[in-house]
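Have a look at these structures, which come just after this line.
None of the figures in this text is laboratory data; all of them are computed from the coordinates on show. Remember, predicted model here, so these are calculated numbers, not experimental data. Cβ atoms are built from the backbone, for glycine too; each structure is taken alone.
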Structure P
Amino acid sequence: MGWRRIFWTLAVFLALSVLVIALTPQGRAGVKSLLFIPQILPSIPIHPQEWFTGDPIRQDISYPVPFGQGVADLYRPSNSGRHAAVLLFLGVNPAGRDDERVVNLANALARSGMVVMIPWSDTMTQKRVDPQEIDNLVAAFQYLRRLDSVDPKRVGMGGFCVGASLVTVAAQEPSIRDQVSFVNSFGGYYDAGGLIKTTVSRSAFYNDQIEPWQPDPLTVEVITRHLIEGLEDEPERQLLTRLFVAQEVGLALAPETLSPQALAVYKLLKGATLEDTEKLIESLPGATKKNLRRLSPSTNLESLKARILIMHDREDNLVPVGESRRLADALDNRGGVYYTEFSFFQHVDPTRRVSPVVFVREASKLFLHLYRILRDTT
């Protein structure tokens, strides 16, 4: 009799557990998060999400932007009906449209029940950051919400690196800020001027802590191009491009012949101490400083209404982790913020070699982060 009672107790418990998973958003979000992780971690060879879901539908689409037509890839779940959706922006020098990492991520999200829109930008592919991208992202978000397959009340935004910062800025825009349900920022910067300071001084800073930091060549190149292209004088732009972009050997340049704005760019790109960068940035052309403010989530952060989730690689050498820490700190009193630092990502790719114990810990953190995204979109 005792064993029979135990059996039925376990059977009822199991049935109730299945019922909770099947009928509650929390249970379904937990299962979706578990199935999602193997799809994006290359070290896990099996992909159980594919056992239970149909192949997503991928489309090339175009949509109106303020000065023409934007292009994007759209991934839809195989089943009909209205779904939650996310606008994903990959940022500067992104992986290609058919890159395995991009396709796997978009498919995993679509298999989780989300419509995914990934806009592509020629400007960003050319390693240039243009404030116009913010307006383009607003237009893309509005287009996504209007799709028949999308539930307009469950649409968020996500981005990687510079793309993370730009979607955070776009989500502050008055035309959409009350419609963005969440923002997921992965490896973004908080303040464009702060990223310049860190890069040219080779010093990462957070609160009172300052430590050496060696930026990735891509970060250096993007900042170099942005500073030089902000100069008004064409001959000075050409000269500094030859010196710092083309890196011509033996090029003679007399700094004292430069305009004050070009001299500030020259000194920044030659390298400056953290203390000197503030004054040099203030000496940049007015248009450059305006663009830096426009490109910074920090500028109008009080306008951000969406729930925000922040991810960052602790050893990131494209954007230092202090940038995301400052973003999280600035939003701390507002609430609706979830922040996670990782050790098994290399910038935004989960390819850093770690021990099995660390891998399990990091995968658990990723599960909890994903759960908080999928919980409110399920």
Structure Q
Amino acid sequence: MAALDPDVLKSVQFLVFSKLEGAVTAGMIHLGDRLGLYRALAAADTALTSAELAERTGLHERWVREWAYNQAAARILGVTAGDDNGIGERFSVTPEVAAVLADPSSEAFGMGMFHRLPQTMATLEVLPDSFRTGIGHDFDSHGPEGAASLERSFEPWNRAHLLPTVLPTLDGVVDKLAAGAAVADIGCGAGGAVLLMAAAFPASRFTGYDISQFALARACERLAESGVGNAAFHDPRSSSLPSDGSLDLVTSFDCIHDMTDPHAMVAAIRGALADDGTWLLADVKAHDTFTQNVAKNPMAPLMYGISVLSCMSSGLSEPGGAGLGTLGMPAARAEAMAREAGFTRFRRLPVDHAINAFYEIRP
């Protein structure tokens, strides 16, 4: 074995432990969201001491103080110095931090993935078997918090942009929806997109499909609360997508890459759509090769890690699963799959989204 370069060794140690720092701080972000600490800081007129923050949240001060020290050290919270003994620091959030961490109505709200962090990381206990057997775990393995996480992840942006920004980019679709169209949302999750569209277009009929029992339960609960009468939710294994070309619009938001048989799903979408219908596909922005993804996506390590923990695992949750992974649907692959299924028109839409690319696909 070659002699170790001490400077390189220190760099490697720092690199490795900086990843552990990020993982631990992610856990603290989960706690800050779950315990209402960010919301309390955002609602305060002035910076708060740990004692004041503890009082407002009903928590023990010593725990709150250590949490706040982590968050300030990570440069998430602002901090002003305490007295000469280092006691009485005051903590605060900027408006931008509040938008990401404390305001569910903000399109920048980012707590969805942190919501299910305990469940996601718990898969580390079972993933060694997946590495040996090749079989992964579906999204319901994360429990009801997995469905809640996806709801919190995607709906802030959808509320801000689906109706005013995305749908108008589709050729003729808004007019069809206003007149009365048949629509299916594949991988509907907790039903947010379906309920938004159904409320906006009462003449149309919307059906959401998902295999997650936790997501479907939440979608049906929200449907009952909404009073919307032109929407329904189904498990496609018991109530399948129509195959008679009767649909005018099919949407799928960030789910095709998670499927065990995405090719079959794309073919089913083509069979469900009328010849003048439209498929709106949103999936994670990706490039054709690993090298390109690493060069062009600064979050590539996160994407590949989430793939092992969640997306690829879902795609391999049945024997013979495709296992595309989080970055498994670059434009070239999406277009090839669409054309293989009988679609002839493929267009990337001018929609600005931090994670997803949007496509209009037509027969």
Taking distance in nm of label points 7 Å out along Cα→Cβ at positions 214 and 342 for each of P, Q, which is largest? Q
Which entry (P, Q) yields the derived value 18 for relative contact order in percent (Cα under 8 Å, 6 or more apart): P
If you work out distance in nm of label points 7 Å out along Cα→Cβ at positions 30 and 326 for P, Q, which one comes out largest? P
